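Bear in mind that the values in this text are calculations on the coordinates, not laboratory data. Note that the structure is a prediction, hence the values are computed from the model and not measured. Cβ atoms are built from the backbone, for glycine too; each structure is taken alone.
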Structure I
Amino acid sequence: MIDLKCGEKSYPVEIAPEHVLSVLRPRIGAAAGSPAELIERALDDCAEPLSRFRPGEQVVIVTSDVTRPTGSDIYLPLLVARLNAAGVRDRDIEIVIALGIHRKQTEAEHRKIVGELYGRIRVTDHDCDDTGALVYLGDTARGIPVEVNRRVAEAKRLILTGAVTFHYFAGFGGGRKSLLPGVSSRRSCMASHFALLNQGEGSGRHPKAVTGNLEGNPVHEAMLEACAMRPPDFILNTVLAPDKRILAAFAGEWRSAHLEGCRFYADAFSHPITERADLVVVSCGGFPKDINLIQAHKSMEYASRALKPGGVMILLAECRDGYGNATFFNWFRYQSCGELESALRKRYEINGQTAWSVKEKAERFRIVLVSQLPPEEVAAMGMIAAETLQQAFVQAQPMLPEGFRAYVIPEGGIVLPVLEGR
């Protein structure tokens, strides 16, 4: 019996075995050492660039906020120890939190991010709206203005850190993404995200701007161009296991180390499938992974790869905090995906983009959402509301063929089904 989480609750999946094609899980092995050992080995690859650091030089380390776990409380002290060994003093080191357009961090969150370094190394939050603290570096080939944090731009030495994950339109997180959107202006963030749309009204999403793909991905290419305008001395990226323990670490030249991390992540968290199913039953993995619909959308996006056109998805996402943004639901006043896309092109918002992606899948598939969201609002988004998994199965049954085939995905936010031959 398989149990799927929704918030703090667990529900047994009651599907006859003959209907289940497979249970899709990460394909990860044991880590090749303790978290500290993995970080130290990765930093050994940075011995040459670290040898160029000099006492008195200003060093900025960029790291992620608390919404993106990276293992920073482990790797930042080890990284600072390497800097100290190179002669760099604590007072010449600053950690900048790559907030993108997210809110500032609390003191408790700073402590969680930097671990034992709190109170010893200066920590500042990036502010995407503080024009005086931003520097314009130029435009990308597609006209995206690159405006970045002044402390980052003017530092003598720059180190980017973060975690490699799947990203639903940039392909992968980590690497270059720490600079754009991590420490960029709101205008730069919006413009880089807008690159996922094809040029031309009604033309939809660029076919290469998808999860797990970097080749020809216009969003990834914009981020690469931006990072090349202020290249770091090196990067340090981690890969985390589902329990948030460091599984692997990659450090070195910012392009190659990131690509190495992406290859590792894809191998560990992609799951090959030989056919698409009539039904996909997917959980985000419970709280806090399903805290709101914007976060739960990642599981919806990935799981849709395993579903036939017109198929049924049962998504368990409690959404105890609602949508995750005050204006998100407003986008569903548009009756069709085409209308929403047209409005998005006229007044682009990142949350509107996520709303468009939800609506696009609600039009291609039949989605039964097990959540705490009001049923009438779920219906307005084009989905079917259910209170429990058992109720969701009752609602899904009439929409399924008699001999339906199903996939079950217990950790939908980290598993990417990949159709073999594609």
Structure II
Amino acid sequence: MLHIENNDIKSHILDGNFGLEKESLRILADGTLSHLPHPFPDDEHIVKDFCENQTEINTSVHTSAKGAIDELEFHNRRICERLKSMSNREYLWLFSNPPYIENEKDIPVAVFEGMEVSKTAYREYLSAKYGRYKMTFSGIHVNYSFSEELLKADFNYQNLKHQNDKDYQEYKNHFYLELAQRMAAYGWLLVAVTSASPILDSSFVEKGVYNQDVFTGMASVRCGEMGYWNEFAPILNYHDIASYADSIRKYVDMGLLKAASELYYPIRLKPAGENSLEALCENGVNHIELRMFDLNPLVSSGVEEKDVIFAQLLMIWLASTPGQLFSEKDQIQAVQNFKNAAHYDLKTVNILTPKGEIYSVANAALKVIDQMKEFYNELELDVDEILQFEYEKFTDAENRYAWKIRKQFGNGYVKNGLKLVKERQGH
């Protein structure tokens, strides 16, 4: 836990590093999916994800949310310029839910060659297990690390013995393991404030039926029951980094997962460089990844800066306040809380807290944000505009993205979505 009573720690409390990942589908002018190969074969910032027509932007690390979003915008423009120059004009789809899908041939598994050929085989496995339709969901992943100045100040303040690099990394590992537990308990709030995918095209649920809107009662389909979840609720061991890695590896050993990357959990701890359990154990935690943000078509970058900053503020608050025991029962409930927060009407579904309290999602959100307001007021930090922005999504549901999108793009989700795509990216 951060010791914010210390002025040196307090002075660095808002210092951190941001990196963003953004998935998007490449489409044709009629709203069908592209069948052409990924057009950025040697670009470290623009890669392909599950399918050949799903681009993924990976930004560099920035010391502000704005810096990461600005770079995201830059790569967005690069992609759109390239797609505009193609003989068969393509566009980037702006929504988390896909447009028209004829069949699974519209979702060609990404092709990798040479040393990376195993990536194609892994995607074929996912295709067989989960079906390709689910893999077309796209979103934003927010990667965040607290600044080294902040963590070292806290490490030194605790006057820990044998203060060397190994001891400091162990401190960091313990810090992020605690944070990951608390984010698992409270991360549902980020689903509630960023949900932006309430409508599906009928072709997603019934082959050959196009251009009929399907509303499932979800504000975020990809974060709800139909989205990215394993067939079991994982129980993770947060005691130390080796135990954490082993608790993931056991699901691989049991045959429930093909690889650690198949653990579809909204919160991940990641090492610097290569992302593997071996690297995590050897090099320790570098940052935390939040995987629950929907694409927001209402802003040009696909993600609202205030939401990214709010995620940072939520993590700072959680890292600075005492936690409670996060039992196996709580871990199972946490998964259900995430799914409940993906609903459209947040007054009809509940959150069960680790303290055993039950509130509607909307009321639970208001209570958490009220506590955050009190915390930041005591620190005399001017973040009320961000907190109020999120607060008002729960006092008036029409402030939520999903409600705005259903109103603006309903009665023809794909047709209306295409209008926005072409306005933004040119005809």
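To which of I, II does the computed value 2.7 (distance in nm of label points 7 Å out along Cα→Cβ at positions 104 and 136) belong?
Checking each candidate, the match is I.
Can you spot which of I, II the value 1.20 was calculated from, given it is Cα Rg over 2.2 N^0.38 Å, for residues 176-263 alone?
I
A value of -9000 was computed for helix-only ellipticity at 222 nm (-39500 (n - 2.57) for each DSSP H run of 4 or more, over all residues; to 500); which of I, II is the source structure?
Structure of origin is I.
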